[in-house]
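Where a number appears in this text, it was derived from the coordinates with a stated rule and is not lab data. Predicted model, so just to flag it, every value in this text is computed and none were measured. Cβ atoms are built from the backbone, for glycine too; each structure is taken alone.
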Structure P
Amino acid sequence: MAKNVLFIDTHNIFGGGQQHLLRLLSGIDKKEFFPIVLCSEQNQKFIEGLRKINIEFISIKSKIVISENKILRTILQSPNFFYSIFKTAQIIKNKKIDILQANLFYSAVFGAIAASFFKKPFIWTIHIPEDITKYKIITKFLIALSAKITPSCNDFLKVAKENGFNMSKFKAIYPGLKLEDYQIKQITDKLEFNGKKITKPIIAMVARLDPIQKRYQDFIEAAEIVLKEIKEPNFLIVGGATNYFEENQKKELENLVKEKGFSHKIIFTGFFPDLNYLLSNTQILALPSLEESIPAIVLEAMAMKIPVVATKVGGIPEAVLDGETGFLVSVKNPQSLAEKIIYLLKNPERAKKMGEKGYQRVKEEFRQEKLAKECQKVFNDLLKQ
């Protein structure tokens, strides 16, 4: 009889953590583990993904508090937090849950507390480094309540160790893709989007419009440097605003592009409806983030044989091998980012070989089957204890 696993992710924004969970849920052996997901009713894109792969879910209304004052935000969030504990406990009891796994920090805190009431094994999956470093007292509390902590890259093990945490419960598990989902399609001379025809070569940055983490401003500065030397490329900023802060970021970025006089060459697409079509017609993926785990878009680009130019942060160097599958650059360095993009544009054969090596790396190290197998082993090991 299959064991019931409750996966908790009540984040309002659909990002890399939710993509990671959908791939795990899709690959897991349902005869051995029956998954149920507790999610936010506001995250409709995540819910749509759950429905697509026929996963049972229970949605709750998450309180969205817009405030830069952390103390005020915490106070206003408290009723929702205690309700989340109650709801999780109710699901554990009614659905006869055997084991729990939570994505990200907030879901992990209330999930771990609820799991402890019923003495059920709890797994905390970490996708961003600040989950380890930002609130150390709470992190220690979470580690104590968790049976296992599974960061999505080895770099986070290093971060945890440097911060003095007990490493006995940590085990890194890489994200994984279902390679069959990434097929080259509709290769054209011009990328068509919203009635526009965008000529090649195309350099894309695909990410949430995060005002701090993603560093779109560096992408824009790099584009300006490239365009002064090579006139033909077009640069796509792919990603839409999901909240008030990101909406402001978008306006600021659009104004920056307008001031530089590159509105015709640096194009904001918003959410792109067909990722395979976009990547099939993209020559280079750029990602100048300030911090990352192993971003889904990096693996997706590599699966589509696209060379990647990204910052040397977090888990990115574990996916992108510098000089082999792409290039790594230092953070906040648009000049270096531009130089690597220019090199790849001027050396298309080298770029093609990097893309092919990137595909092989995903095939060997970042498969959905491997992700599911490693997670299922953790489940079985904990259930035997």
Structure Q
Amino acid sequence: MALLLLPAGAVADDFWADEIRAGNQFRVQGRYSQAEEAYHLALKQLEGLAKPDSRLAISLNNLAVVCQDQGKFGAALDFYHRALAVEEKLWGQQSIRLATTLSNLGALYHSQGKYADAEALLHRAVALSEAAPEPDHAILATRLNLLGEVYHSTGNYIAAEALLRRSLEIRERVVPESGAVATSLNNLAALLRDRGEDTRAVPLYRKALFIREKTLGPNHPDVARSLNNLAALDRAEGRYGTAEERYRRSLGIMQREPGMHHPDTASTLNNLGVVCQLEHKYAEAEESYRAALEIWQAVLGGNHPDVAKGLYNLADLLIVLGQRDEARDCLRRALEIQEAALPHKHPDTIKTVRQYVSLLRKTHRKAEASQLEARFRSSYSRSTR
């Protein structure tokens, strides 16, 4: 997400401007709670304005960004909508000055699994950016990257790769060796991994980690995200001890900032559970899976695709432990979420169907298994006509 910067006329001794500067600096350092406090102080200075101006839009947008950083999605959504209303009143719906808030709100919808809403807003932000008389290429790259992430989440890998590569090419040319380049490298690597191209993903993940540690320091949340991604590759290649070590280091950073009640912290817990299960540390795996699910459900709601992912992993462990009734309940719920939230033929949905059918057959529910297979075969057949 992007912060809105100070207007050109902001003076050095202006309290509002000082708090915005402080908040921006805290956010860059990953000190999100302190950034939020500074932005609230800035917003307080604008109470009672006779006529809203750009300072109000800046304060509201930046508060939304840092709330989103901390997983406070409800507050972030409110601040974004308020910022957008101010901007549309000041500049109209077709102004390039709306693009940052539109892009940020699109990123929030993506985090919430509202992919259609995210795609619509990000397309609008990209179109405004490309139509500008003098496009800011670095900002355009950010919006292309966000739209690429949405396509990745919906399984449209071809469109996602085109956008992510375009974003990376712009960033390497305009802002080389920056955190933005690291983000593009990380997201492109994640896409390659999901397509089974781990060998091509490895150097991208490593370069992203190198840049982040160099520019942000060893304890920044973005470093934790890179460690989490490299751990996934270690896990895939059978280096479970190394993977667990990286996951635990990542989790240690995440627990400080952005904190335990954030979706990224839940993702790290979930991934730690996967590697613990592979190491036959079943009690630790179950504890991690359930903790991740609790966070996802509290922050994202019970119908988010990440909740389905957590339910699938917990079910997989419960099958190993012989707890088939609870495993069946988890898979049924995961499938309900995926059918509602993901497109037809999404890889995660297909994986859940296969596991669910297998479990139904093993528990002597062959009729249910056959009905489920037939329903999905028919559904997928219709979607391709």
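Identify the structure, out of P, Q, from whose coordinates distance in nm of label points 7 Å out along Cα→Cβ at positions 18 and 362 was calculated to give 2.1. It traces back to P. Matching task: 0.25 is the computed value of FRET efficiency 1/(1 + (r/R0)^6) of positions 90 and 338 (r between Cβ atoms, R0 = 35 Å, to 0.05). Pick the structure from P, Q. Among P, Q, the structure yielding 0.25 for FRET efficiency 1/(1 + (r/R0)^6) of positions 90 and 338 (r between Cβ atoms, R0 = 35 Å, to 0.05) is Q. Taking relative contact order in percent (Cα under 8 Å, 6 or more apart) as the criterion, the top structure among P, Q is P, with the largest value. Looking across P, Q, the calculation of helix-only ellipticity at 222 nm (-39500 (n - 2.57) for each DSSP H run of 4 or more, over all residues; to 500) that yields -26000 traces back to Q.
Ranked by FRET efficiency 1/(1 + (r/R0)^6) of positions 170 and 282 (r between Cβ atoms, R0 = 30 Å, to 0.05), structures P, Q are topped by P, which has the highest value.
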